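Below you'll find the structures, each written out as structure tokens.
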Structure 1
Amino acid sequence: MTGWAGPAPEAFDRTAAALLEAVAVMDRLRSPGGCPWDAEQTHASLARYAIEEAHEVAEAAEALEQLDASSSPEATVAAAAAFADELGDLLLQVLFQARIAQERTDGAFDVADVAAGLTAKMRRRHPHVFGDADARDADAVLAMWEDVKAAERAAGGSVPASVMDGVPETLPALMRAQKVLGRAERAGVAVGPDQEADPFDAAAVAAADIGAELLAVVARARALGVDAESALRTQVRAVASQVRAAGR
């Protein structure tokens, strides 16, 4: 932490005040006399909104990053504002879920617990910043991160049965494929596509072939250090722009 003096007091106060006000608004919405729709929501009913908002954050982030030196200042300001707005929508999901959890009689927690847990986790997983560990580059940081995660699981008595545990089934297919291939590589397991299909079922054979080709593309993307999901989104966005430009 040498050389880091922490945030300026005025910036810290502004951030704290804004976050506390957001928590207060969420509390009002869920309290008696608040919003009927908000009052009816549950952890499960909100799950899809978190997924939607995460995708919208990704889209806004990529739109901002794609601006270059030739972009007008107005375009940059507009893209940044749109990104901030989407981040706010995602933050709402965190505040909403934490507020619902606060009302539970079993396993209750609140947004302060969420923030405290995050802070402790980030400190544990950055021993090269908050401790005496050494990490010379990003690869070393990632390796250290995985080591700390494994130690956390072992300490908590939740050692996974497989390196595949913890890879969400709900991830977009390309993203999940890239993560699965990465974990397989770190585990030293050689994997490849399973193309077994009923030879008399043409549709099944075609699906197996396409699946194998897609998996091979994801493997190539990993080898080149390319995010397959982001790369495909960029190309799809370009096609959509062409269609719009054609007035369709």
Structure 2
Amino acid sequence: MSKDVEKRLVVGMDGDDTLWHNENILWSAEQKFQQVLLHYLSAEDLSHRLYETEMRNLSLFGYGAKGFVLSMIETAIEVTDGRIAVADIQSLVDLLKEIIWHPVHLIDSAAHVVEELSRSYRLILISKGELFHQEHKVASSGLADFFSAVEIVSEKDQSVYARILTKYDVDPSNFVMVGNSLRSDIDPILKLGARAIHVPYEITWKHEGQSSLDPKNRTYVLCNSLTEVAHALREMESMD
């Protein structure tokens, strides 16, 4: 295969829970939040109330650790009828700092896979969340130099992906998105006429698990790990 053909596909890659761990950190933080308030509500009820608050606040705070912990604080005030101790509020603020400065741990084989893919494909990192925190993760990951471009976005929907493809002069038919979220990485890409590779993570946030896609009528490629992505891309090329 010639170098020109090898470079034909442009590959987008998600960051959180595709290249580095994220949801397990937030899951652990939620357990600590529940411990603060277990004498008010059960863990299950607290999780439900927190999720409701997050959804209410999503259009205000966006995705990311800051919105997550602000929703924790609001939920804590609500379930305690304003009686939550100042020390407990401080513990949640400290939890936010802990999340933001948590070391970036790459998912197994991520560094090797990204380096390998960069030799054959033009890579674009497309990560969703709060700008400062995402910039920190990208810089700390050690992967930035393997990408021709980095896009940090507040949402991943059809219009955002269309803007990115237009910006980098990429035809949707030549674009493949790799990510863990059906809602954010797969569904909107398929609607644009591009292709997608789903690499599930061990934990999925309820919101990201919601999608109009029918898993029984899959039009995307499912890989059980990042190590299968290169083969999946070669298979896509062979069918063109």
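Annotations for the structure displayed:
- When relative contact order in percent (Cα under 8 Å, 6 or more apart) is calculated for each of 1, 2, the greatest value falls to 2.
- Test item: Cα Rg over 2.2 N^0.38 Å calculated as 1.09, pick one of 1, 2: 2
- Read-out helix-only ellipticity at 222 nm (-39500 (n - 2.57) for each DSSP H run of 4 or more, over all residues; to 500), computed value -14500, structure in 1, 2: 2
- Entry that produces 54 once percent of Cα pairs over 17 Å apart, for residues 9-64 alone is calculated, selected from 1, 2: 2
Rule-based calculations on the coordinates, nothing more; no lab input. Owing to the predicted nature of the structure, the values given are computational and were not obtained by experimental measurement.
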